[in-house]
Structure I
Amino acid sequence: MDFFSYRGGELHAEGVPVSEIAGRIGTPAFVYSGGAFESGLTGLRDAFGRTPVSVCYSVKAASNLALLKKVADLGMGADIVSGGELFRALKSGIPASKIVFSGVGKTAAEMAEALDAGIMMFNLESEGEMDLLADVALDRGVAAPVSFRVNPDVDPRTHPYVATGLKESKFGIPWGEAPALARKALSLPSLKLVGLDCHVGSQLTAAGPFSEAVRILAGLAAELKASGAGIRYLDVGGGLGITYRDESPPSPAEYAKAVTEAAGGIEGVTLVIEPGRSVAGNACVMLARVLYLKRTPSKSFVVVDGGMNDLVRPSLYGAYHEIRPVRAPSQGAPLAEATVVGPICESGDFLAKDRPLPPLAPGDLVAVFGAGAYGFSMSSNYNSRPRAAEVLAEGSSWRVVRAREGYGDLVRGESL
C-alpha cells in the first residue's frame, strides 16, 4: 500500500490531505503514517515465519512516544543507545525485558539505570566497558546479562559514516578477540553471557554483507556454546536499507532468508533484529513552505522554511530525498533545475541540489520524502530555530504527537 499518494491532485498522508495539517499547525512539520510504520515492523517480523525472532526497534531512528507506543502495542522490543532512549522506551510501555542496550559509550549511571529496569541484555563493545559493567552490577548485587558486539570486518558497501563493521570502525570487538573476552566474562560472577551481536552498517542495499557477518557470528556462537557458554541470543543488528531514489534493497523475505540461512539453525537460540530505517524511513514526509524564488547568473534557488537544522541528512551525508509539491503539477508541466535551500546561515544548508522541479511559487507547500529515519531525531536548534512539530496520521484522522517548540523552549534551563 502507498501510504503517501495524490488524491484529487493533492498529496495525502493515508486519508489526510497534508495541506490541512500545514494549514493548522504550520511548517516545517514531520508527518508520519501510522499504517506505514506498523507495516514496516510487522512485515519484518512475519518474514521470519517460524524462526524464533525478537524484533527490537532501533529507537534512534525516530523516537517520539507515539511511534514507540506502537512498538509496545505490537509486543515488540527496543534497541537503545542511551539512558534517554531507555527512558523513552519504558515510558512508551515497551517492557524492559525486551530492551537491548547498544552503543560504545555507556556510562556507569546509564548501566545502573538499565540494570535496575531489568533489560534483556547489554551489547558490550570493549573490555573496558565489560569491566565497568561488572563493577556496577556487583555493587547492585545482580548479574548483568551481556552480549558481545563482534566486529566481523565486513564491508557493508554503504556511506562511510554509517559503516560500522569494518576493522577501522570504533564499533565492536574484533572477532578474533571475542573468545578470550567471553572466557573472562564467564569467570566474572556479576556477568551472565547470554548472546553475541553484530551490526555492520546502515542503509545496506544487498544481502551479501548480512550473510557474511551473520555466518561469522554463528560460527563464534557455536564455538562458545560448545565450551559451555549459555548463548541464547544471536543479535544480527539492523541496517536494512530503503529506497530513497533508485536503490533496490532486499525485501523483508530476502533479508530474513539471508539471515536465517547464515545463522545455520543453531539450536536453542533466538534471533534478535534491530530495524530502524527500514521501518521509519519511508513512513514520514517533512512539509515545508516556499518562501522565495531566487535566481543568480549561475543558479536558481527555491528557499523554503525547512533547513539543515530540521533535516540534516542532505548536508551531512549528501543524502538524496525526493521533493514533490503538495499540489500535483499539471500534466506536462515543464521541469527546471533548482537547488532547494533553507534559511540557515550556512552554505551547506540545502535539501536538494540542482534538482529538476516543476514550477513553484512563494507560499507553495513541498513534501520531502523519506524523512522518517534520522529526520526529526537528528534535528537541532541551530540558528536558535525551534524544532518542528511531529504529526501522526492514521486513516482519515491526524494528531500532533510532539508540539512545535516555541522561543521559550530555546532558553529553558539557561540563566543570565
Structure II
Amino acid sequence: MMIMKFKNIPRAVVILGLVSFFTDFASEMLYPVTPIFLTSILGASMALVGLIEGIAEVTAGLLKVYFGSLSDKLGKRSIFIVIGYGLSGLVKSIPGIIVTVPSVIISRVVDRIGKGIRTAPRDALLASNANGNSGAVFGFHRSMDTFGAVAGPLCAIILLYFFPGKYSWLYLIAFIPSLFAIGFTFVVKDKKSASPSSKKKNYKVFWQHAAHDYKLLLIFFTVFSLVNSSDVFLILKSKQISGSDTLAILGYVFYNLVYSFLSYPIGILSDKFGKKNTLIFGLILFSVVYFGFAFNTNFHLLWILFAVYGIYAASTEGISKAWVSDLVEDEFRGTAIGLLTMLSSIAVMLGSFLAGILWDLFGPEIPFLISSVVALLIAFSLIVFKKRGSAKVSI
C-alpha cells in the first residue's frame, strides 16, 4: 500500500525532493559542526552563536514573504527555485577559504538569502502538485530533505575521524553536493495552472480574503517559533553531556534519521486523520523533549530524546505547510506560506538570541524549560481551537 501511495507522488515533487536532498547534504555537513567551529576554534560566545543563527533566519524570513508574493503575481515558481538554490550553493564554502567569524556570518546569511528566495515559491509549487494528498506530498519532500540531513553529518563525521579538527575542509567539500542540487533545479518546471495575478491581487486583498483558520494559525506558529530556538543548542547540550563532538553530531544524525523515515508515512496519516491532530501530537512531543534536555545528564537518554525529537519534527514541519496550503487558493499560496515563514523566522531569531543569553547567564536548563512549557500551552490551545474549528474549512 505504501508503494502504491509513493507512486502517486508527482515527478515534479520527486525532482524537488532531489534538489532538497543534495542541498541538505551540503548544508547539514556544516550545520552541526558550525557551532562547534565557532565556539571551539574561533572562540565565539553562546550569545553570538544564537545571534548568528537568528540573523540568518530572519534574513530568510523577510525575503520569503516578498518572493512568495512575487511568484504569485508572476505565476512562476521555478525561476526563484533556480536562483535561490544556486545562491545558497555558491556561498557555502567561503569559511573554508577565509577562516574567520565574519566569513561564517556572511556565508550563513547569504545562504539564508537564497533560502528566502526559494522557499515560498517551492512550497507553493509542491502544493499545486498535490491532489487531495498535501500531507503526503509535503511529507515526501521533508523525507527527501531530511535524508540529506542524515548523509551530510555522517560524511562530516567520517572526514573528521580521518582528519581531526579540519573543520575548514568540510566547507570546501560541501561544494560538491551543492553542484548536484543546482543542476537538478534546471529540470524543475512550473505547474501550468499557475497564472499571473491581476493588479487587484495584493497583500491587502489576500488578508481580507484569507480564511479565519489561517490567521489563527499564524498566531500559534509564530508564538511557538519564539521558543523553538535553533537546533545548535541541542547539539551543544549533547556535547556538554557526552563530552564528545562526534557523539553530539551523531545524536543529531540519529534525530534526522528518525525524522526522514517517518515524515512520509506521518504525512499520509495526517491526510487521513487530520493535520490538527498530528500537530497537537507533535507539540506535546516537543515539550517532552525540551523538558528532558533541560534536566538530563545521562548520555544514553540522549538517544531516546533525539528519537522522540525526530517524531516531533515529522509530525509538524511538513504538516504545518500542508495545512496552510489546504486553507489557501493556489494563486495566493506563495504569499500565504511566505507570510507564515517570515513571521516564524523573525520569532526564531528573537528566540535563538534570547536562548543564547539565558544559557550564558543561567545555564541550559532555563531556556529548555521555557520552551517545554510554552509548547505544551500551545498544544492545549490548539485542542481548544479544534473544538471551535470552523465548519467552512475541511482539514
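Where a number appears in this text, it was derived from the coordinates with a stated rule and is not lab data. Only a predicted model underlies this, so the values are computations on that prediction, with no experimental measurement involved. Cβ atoms are built from the backbone, for glycine too; each structure is taken alone.
Using relative contact order in percent (Cα under 8 Å, 6 or more apart) as the calculated read-out, with 19 as its value, let me know the right label among I, II. Don't skip to the answer; put the middle values down first.
Details: I: 19; II: 30.
Label of the originating structure: I.
With FRET efficiency 1/(1 + (r/R0)^6) of positions 243 and 339 (r between Cβ atoms, R0 = 30 Å, to 0.05) as the yardstick, tell me which of I, II scores highest.
Going through I, II one by one, FRET efficiency 1/(1 + (r/R0)^6) of positions 243 and 339 (r between Cβ atoms, R0 = 30 Å, to 0.05) peaks for structure I.
Suppose helix-only ellipticity at 222 nm (-39500 (n - 2.57) for each DSSP H run of 4 or more, over all residues; to 500) works out to -8500; of I, II, which structure was it derived from?
Working: I: -8500; II: -27000.
It was calculated from structure I.
As an exercise: P(r) over Cα pairs in 10 Å bins from 0, in percent, calculated from one structure in I, II, equals 5, 22, 29, 23, 14, 6, 1, 0. Which structure is it?
The read-out was computed on structure I.
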